[in-house]
Structure I
């Protein structure tokens with residue numbers, strides 16, 4: 001894909017290198033950096049010195065949001081579109097096969113089960129111009145490393161090369177993995193790629209004791225050395241499979257958490273987090289060694305909230321408290337995530353931003369960072385650049401609305417906020433709409449971050465206003481709604497009840 005670029009692109013040597021360091025299923029509390037007004041016992045559990053280093057060197061976002069599950073977040077990042085707009089509302093895997101769990105009352109809509117497509121004619125996809133395609137046409141060397149999960153098996157975007165990454169390391173259609181262990185060939189049978197969960201490539205590490213997080217980091221740095229040697233700006237999308245299930249013991253770190261008294265699975269999870277943090281540190285060390293740290297942006301984020309409610313298990317391996325619920329939920333525990341940005345010369349070290357942002361904002365922000373002002377795209381972008389926040393941590397826009405739409409059933413259980421929910425946030429207020437019951441909940445996040453007290457009866461006018469905003473935006477985006485199994489009728493929007 002070749003895109004025309006106008007004269008707005010700045011000289012290559014002035015352009016910053018850009019790294020997006022995306023973690024999978026990392027909870028808001030799963031690190032030593034507190035993303036709240038105070039630290040907690042959970043923050044003390046984890047050893048993440050490099051996240052602390054990044055926070056010291058850059059900006060911490062206390063109100064950063066993704067979507068409830070992985071594929072919607074990744075497609076939003078690559079397109080700048082809200083999930084309700086691009087209709088990849090649940091996770092993707094096999095072509096034309098939805099992954100929704102069965103429900104006794106509702107049927108999910110015909111959402112875009114095949115994910116993103118960079119070309120026309122791919123059914124059940126959102127056709128869009130991907131972020132790396134624009135960056136590549138603008139002179140950037142584009143590297144994908146780790147989990148992709150942009151398109152279903154057998155569709156173009158299943159291979160990151162087809163969305164214009166120059167290099168693809170270990171990325172394919174699956175959103176999970178067979179194993180983190182080199183001894184297990186990362187989930188592959190000997191000598192072959194085993195669909196769907198075997199991590200592709202990395203054959204040189206098969207049979208070794210190299211943990212997957214470490215293997216990906218080594219390969220990423222090898223790939224980055226190419227544009228560094230050419231003095232070409234690069235975009236590294238470092239998307240770890242960590243800290244997704246199935247958990248495995250990283251021998252480098254797990255014993256210290258067992259010694260701290262954590263149960264086996266929680267110790268394995270904490271070691272996964274520390275291994276991810278080491279990867280971040282290794283990359284930061286490389287940038288300093290090559291004398292390019294001062295011209296490199298690092299954006300750290302998780303793709304959704306922590307996996308605090310594993311299906312078919314009573315154990316909680318990660319903790320989002322005081323936030324409510326976890327992955328799969330539109331409550332804060334499912335969508336509020338850790339986020340850090342380092343941009344030397346622009347971001348004040350050690351600064352904190354309380355303005356809320358959402359993952360579709362990355363698209364416009366990264367292109368502005370790259371100095372690419374004129375480009376062609378086929379989609380309407382919903383996100384907005386957060387560079388004004390990076391330049392001024394006190395920036396505030398309480399009129400902005402954020403939308404979450406999850407007309408799907410992620411897991412069989414109906415835990416708090418899980419399945420068939422929409423939500424809107426404006427300022428300190430957040431409204432949640434339950435598609436199954438037709439009920440609405442209103443929360444003041446400023447005084448009730450745990451969403452424990454429903455204020456919809458106390459402030460009915462505020463609930464009505466937010467309900468109208470949510471409904472209006474879903475109509476504008478032609479967002480899909482589930483249907484009732486018995487009648488076949490479409491579930492009404494909140495203001496139609």
Structure II
């Protein structure tokens with residue numbers, strides 16, 4: 001039984017893990033960089049420790065500092081969340097070498113699946129279908145050109161150690177291979193410290209569908225259904241839903257079986273995701289994410305399982321207490337990633353102080369957030385502000401619920417993707433479930449700047465709502481008076497005070 005847990009992350013996922021730990025009776029320990037001193041994850045945790053300046057390389061990416069804090073605080077385990085060090089085999093190994101529990105798969109599994117060419121080789125050996133292409137890195141433009149000609153154009157150059165769309169280039173013709181190869185190498189080296197790239201066939205308009213898997217240390221593995229993740233920009237997901245609106249029951253079962261097969265091939269432990277490309281009725285292994293996914297809430301809502309809780313249980317040595325036959329998918333869930341980016345400028349980042357945040361409530365509505373009013377959005381970290389998730393009996397009902405929830409979400413002070421998501425919910429192809437990973441490219445109107453008349457109407461509505469809020473507050477203040485019942489800046493529902501270690 002783990003009694004104390006260090007969360008080696010920040011933002012909404014750190015908040016999510018802290019809350020899961022508290023429900024299991026664990027003492028939660030947060031870490032923070034200088035600008036995150038008063039961040040929600042710090043205020044939520046039982047204890048919090050500083051680990052360095054704003055730059056990730058000097059704080060959240062410092063494995064030595066994280067392990068030092070874990071030991072000093074008496075933590076027994078470390079949860080890496082996602083991003084940062086979550087898929088670094090060397091970090092998992094360092095945690096284990098320090099006598100601590102790493103909440104995730106073994107270092108050997110992370111290493112095997114973190115190298116995309118090694119992962120493809122292993123999946124092919126396990127009988128899992130892979131996208132036609134190489135299982136070894138190419139080392140020169142000439143070698144890349146020869147392989148591309150043999151595969152047939154278009155091809156996709158990909159970083160072997162990559163993810164998140166970095167180190168990827170689509171090549172349409174032989175004359176473009178050299179330039180694309182060199183660009184992919186540069187980007188891969190900058191992002192991952194490894195310039196190895198390989199080639200695979202480029203599927204023009206596939207869907208991106210993934211399967212959530214969960215394994216324990218006793219050899220049990222189950223899958224928790226599928227997620228549709230095709231709404232992307234620059235290979236970064238924007239909207240996810242479960243289940244996919246395109247899969248038949250037979251295709252879903254086949255993909256689930258392949259995912260379990262893939263996980264067992266690497267003795268998987270904990271929560272992980274097998275990503276597939278689905279094209280013309282066929283599916284192909286894309287990669288495995290050996291960590292918790294940003295979009296895990298949609299799976300939680302349709303299965304009724306708490307995935308983070310199961311991560312902690314598995315890390316404590318518990319076996320899964322259910323089998324594949326016990327996993328049922330109920331209803332439909334949709335998640336919108338609310339990011340501090342401006343869709344009308346090509347999703348350029350936006351920074352500043354959040355001046356107002358009101359999140360929607362009601363049946364089937366969930367907000368997983370990592371920011372609050374007064375919080376400064378920094379250029380140093382991922383732009384994800386929070387995730388708005390809904391659940392309903394049907395996909396149509398979930399879309400309607402998400403539209404209502406987006407209308408109720410108020411977030412000012414930084415540019416965000418809220419309006420973009422609202423437009424997608426109304427778009428006919430999305431509503432019909434007819435889209436691919438090129439959806440955004442095929443619907444440029446979704447990111448266009450609103451015309452002046454629409455902008456004026458939106459501004460007028462926003463001003464009216466703000467004025468009504470001021471009036472309500474003024475009326476309440478007058479009724480409360482100045483006595484013991486007067487309204488103060490502190491709310492009983494606010495964050496509890498927490499200790500901060502020097």
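Identify the structure, out of I, II, from whose coordinates relative contact order in percent (Cα under 8 Å, 6 or more apart) was calculated to give 14. Value 14 for relative contact order in percent (Cα under 8 Å, 6 or more apart) corresponds to II out of I, II.
The maximum of distance in nm of label points 7 Å out along Cα→Cβ at positions 184 and 448 over structures I, II, that is, the highest value, falls on I.
Determine which structure produced the value -11000 for helix-only ellipticity at 222 nm (-39500 (n - 2.57) for each DSSP H run of 4 or more, over all residues; to 500), calculated from the coordinates; the candidates are I, II. Don't skip to the answer; put the middle values down first.
Values: I: -7000; II: -11000.
Source structure: II.
Please state which of the structures I, II yields 22.1 when mean count of other Cβ atoms within 10 Å over residues 256-263 is computed from it. Working through the options, I get structure II.
Ranked by distance in nm of label points 7 Å out along Cα→Cβ at positions 32 and 408, which of I, II sits at the highest value?
Numbers: I: 3.6; II: 2.9.
Comparing I, II, the top value of distance in nm of label points 7 Å out along Cα→Cβ at positions 32 and 408 belongs to I.
One of I, II was used to compute P(r) over Cα pairs in 20 Å bins from 0, in percent, and the answer was 25, 60, 15, 0. Which one was it? Spell out each step's value before the answer.
Numbers: I: 25, 60, 15, 0; II: 22, 56, 21, 1, 0.
It traces back to I.
Can you say which of I, II returns 1.09 when Cα Rg over 2.2 N^0.38 Å, for residues 136-399 alone is computed? Of the options listed, only II reproduces it. Highest-scoring entry among I, II, by distance in nm of label points 7 Å out along Cα→Cβ at positions 88 and 104, is I.
Every number in this text was worked out from the coordinates using simple rules, so none of it is lab data. Values in this document were obtained by computation on a predicted structure and should not be read as measured data. Cβ atoms are built from the backbone, for glycine too; each structure is taken alone.
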